[in-house]
Structure I
Amino acid sequence: MQDNAPRHRDGSAGDANYGAIGQGYANFRRPDPRIAEMIEAALGVVGTVLNVGAGAGSYEPVGRTVTPVEPSQSMRAQRPAHLPAAIDAVAEKLPFEDATFAAAMSTFSVHQWKNLTAGLREMRRVTRGPIAIMTCDPDELNRFWLNAYCPEVIAVEAVRYPGIRDIAKALGGTTDVLPVPIPLDCTDGFNEAYYGRPEMLLDPAARLACSAWSFVADDVVRRFEQRLGSDLASGRWDVQHGYYRQWPTFAGSLKLIVNQI
């Protein structure tokens, strides 16, 4: 993919149009401090960090010199004032010299890239140290109870998320795959974050912050709302899945991939 390849109107370079769905993204997708600790530990003690697909700035480490890259104007506009402004560029064509950064990161972004291998090779080209990528394992998405209520969303995500082996192969070197425990009160509102708070997925704004819902037909969403709403009102959801409300963490599909040369 070249930097002049077709994009959405706001500059979004992936399949999701964040100009349409990303307006309230930062209200729901707030970095969770426990997940942030894992990412910072993976990056190590480094001075410079590249963040590819940086979005509104979630999980950018404090106390480092961070260079964010984000093609969507809507997402760049939501970055807090205390964070550095993001560069308008795509993963597949990073505007940096070889080995510019001590470390690099990407969170919930690789499934948006039009050419995964090219983007990952670019990250490795410009990074001389560790690369930390947070993503979901498509083979483990069906662990989540949402699969019983809206399998269409799970199917969409399973197609969009790249395989863990594909990511490791493109990066080369050595790769560790770390499961990321999802806290019950997780502040980052991706779908699995609501494993014990099902009512949140009845909020259209919360769903809008999870890009997979934008690929599901309106009638499917209405059917999901009706079924989940009915089961919550009757207590059926709690009979079948209520134990999740007591689980301090959920071992879902979320993974942290840590690559070294």
Structure II
Amino acid sequence: MTMVSGERKSAYALSSADNALQLVLLLQERQEIRLSEVAAELGVANSTAHRLLATLARRGFVVQERSRAYRRGPALEPRARPAAEFDLVKVAHPYLARLSAEVEETCHLVVLEGNGTRFLDCVEGHQVLRVGSRTGMLLPAHTNSGGKALLAQLTEAELTALYPRGLPQSRNRAVSDLASLRRELAATRRRGYGINRDESARGVSAVGRHIRDSTGKATAAMVVAAATARCTRGLLTKLARHLCDTVTDLETQL
């Protein structure tokens, strides 16, 4: 009985993976696709199609329009990693490691990619309950602290150009419209760093500070992420202080 149950679970997992891959191929073929079309093409129920789309949306493979249709997300767009990013990772990694050791939390290095945040590097903290690495992932910039820190450095015209159809939908606590995002970014500029509390993922809080290169341009951001369960306002402020000090040291080397 246990073996049969295990076989069924394995078959279900393979079927789900196959459906997800078929959906990715559909997205590459079409400009946009609707939930009912996905269900019909894959031969699944609407609820199953919705779960597949939601999973791909969390990973940046699909974006939902205001019309409720779906289109290819940033993760499906071809991208060559610039040599400058490799240099940045190499230079910044020791600072990430130092900061992680100081605060005992997970630290990320991120860049803005369209209206998404690409995670380039990570040093995980040593807490039993800790945030894991997101290296390689692309998340909506308005849902995470590093993305907010970088969006806050853009001009109004640059910000508007990134969101011609408004903000993509989020299932968590992220802001849902441009007016709210502008207020959040204004607070980020005043504060000097972005804050994320359960916006990119439930149970994750973070602070993010932009990093300026030798020309003064904000090219990346450093992030400290921790479990929301222990992130009091006082702890976030403490983490932000360590973060800003580390970024200042890094910028002197850049």
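Annotations for the structure displayed:
- For P(r) over Cα pairs in 5 Å bins from 0, in percent computed as 1, 6, 13, 18, 20, 17, 12, 7, 4, 2, 0, 0, the structure of I, II it came from: I
- Among I, II, which structure scores highest (criterion: relative contact order in percent (Cα under 8 Å, 6 or more apart)): I
- Each of I, II could give helix-only ellipticity at 222 nm (-39500 (n - 2.57) for each DSSP H run of 4 or more, over all residues; to 500), but the derived value -8500 comes from I.
- Structures I, II were compared on distance in nm of label points 7 Å out along Cα→Cβ at positions 95 and 111, and the highest value belongs to I.
Every read-out reported here was derived from the displayed coordinates using simple, explicitly stated rules and does not represent laboratory data. It should be emphasised that the depicted structure is a prediction, and the values quoted were computed from it without experimental measurement. Cβ atoms are built from the backbone, for glycine too; each structure is taken alone.
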